[in-house]
Structure 1
């Protein structure tokens with residue numbers, strides 16, 4: 001179970017403190033799937049970082065009683081001067097996992113070949129994301145955090161990622177944040193909308209989508225032909 005209780009998050013700006021999350025509360029049980037809709041800049045990625053433990057809330061409480069992944073395909077924690085293999089060892093050490101049995105999976109899944117033994121500093125963005133996603137799948141979690149910004153390269157590799165996450169790990173909990181309601185409809189049984197710092201929960205995805213369209217998405221402007 002993951003529970004957020006009255007979580008607030010402020011960031012300092014030149015114009016003063018900006019409130020991004022305003023007393024956000026919700027609960028996610030094991031094996032459940034929730035989608036969080038919101039416009040760009042609504043605070044979805046901030047919420048993911050707080051859930052992962054990468055950042056702390058300004059106030060409020062986050063109670064994690066199951067293991068939670070880092071945001072899928074997140075590459076920001078890589079040590080650039082270490083090889084892909086050494087980064088695997090480093091991450092496994094952090095999570096208390098033996099890296100040796102995971103090497104064949106990472107080698108096969110990333111298809112990096114000899115570059116797995118090269119410094120990540122020399123990787124392309126696509127190569128880094130392949131490695132990051134493979135590490136996310138190699139270390140098993142009870143709950144996966146899925147950010148809409150996740151990109152994993154070509155369509156064939158994307159299909160493999162989809163199978164690993166949404167088919168093989170369908171029994172895990174996950175939190176999927178997006179501004180695309182169709183993605184959330186495909187994978188989630190319920191949804192919430194993050195709007196002006198507040199989180200509005202709904203029992204059905206269509207209810208959340210209706211609220212999102214009416215309250216969040218601005219109507220189209222006039223056309224000039």
Structure 2
């Protein structure tokens with residue numbers, strides 16, 4: 001099940017937001033050893049102050065948080081244009097109302113092996129399908145992201161290969177790449193088929209606009 005949170009959720013749903021930022025610290029700081037900003041038990045950066053949406057995946061059986069990602073419009077501050085423009089190659093900045101950026105994609109390490117019979121991590125697939133449902137209801141054309149080549153391969157296994165915007169570049173200890181996915185019904189249906197997901201994943205239907213205004 002996917003739930004969507006906005007900047008007002010820190011007061012309305014403090015436990016959910018606390019769990020998400022703690023998970024990000026465990027994944028990006030403790031496990032992957034990325035050079036990220038840490039505040040106590042949280043991993044937080046200045047993009048979290050830019051009115052993002054948070055997409056959270058919960059277990060239907062236990063209600064436990066399994067993974068999360070962050071969504072930002074490319075018309076405002078975003079990681080691809082403002083932090084990693086090298087990944088654009090010779091292409092111009094991505095500044096388009098119909099294009100949103102996904103970032104801080106992470107899965108709880110303790111359940112990262114919770115996979116379907118097709119070896120697709122269930123929570124990861126659910127997060128991507130949630131973004132697909134949001135994108136379709138909002139009239140988006142594309143989702144872009146900055147990721148590493150390992151996760152890029154995982155996205156391919158999930159049925160959403162996307163297109164590289166520029167060539168991979170070594171950033172720190174990993175090779176990073178910018179990827180764009182076209183938001184289509186066909187892509188969403190393919191991801192759900194690969195992950196063996198039936199029906200919608202969002203807790204309730206909504207668009208990006210209504211989610212931000214909630």
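One of 1, 2 was used to compute FRET efficiency 1/(1 + (r/R0)^6) of positions 20 and 204 (r between Cβ atoms, R0 = 30 Å, to 0.05), and the result was 0.95. Which label is that?
Attributed to the structure labelled 2.
Comparing relative contact order in percent (Cα under 8 Å, 6 or more apart) across 1, 2, which structure shows the greatest value?
The structure with the largest value is 1.
For Cα Rg over 2.2 N^0.38 Å, for residues 132-195 alone, which structure out of 1, 2 has the highest calculated value? Walk me through the numbers before you get to the answer.
On the way: 1: 1.12; 2: 1.17.
The structure with the largest value is 2.
Where is Kirkwood radius over Cα pairs in Å largest, in which of 1, 2?
Values: 1: 18.7; 2: 17.3.
When Kirkwood radius over Cα pairs in Å is calculated for 1, 2, structure 1 comes out on top.
Work out the source of 14.0 here, i.e. which of 1, 2 gives that when mean count of other Cβ atoms within 10 Å over residues 12-19 is computed. All intermediate terms of the calculation are to be shown ahead of the outcome.
Details: 1: 8.5; 2: 14.0.
Structure of origin is 2.
Hey, distance in nm of label points 7 Å out along Cα→Cβ at positions 124 and 140 derived from one of 1, 2 reads 3.4; which structure? Please list the in-between numbers first.
Details: 1: 3.4; 2: 1.9.
Structure of origin is 1.
No lab work stands behind these numbers, since they all come straight from the coordinates. The model shown is predicted, which means the values in this text are computed figures rather than measured ones. Cβ atoms are built from the backbone, for glycine too; each structure is taken alone.
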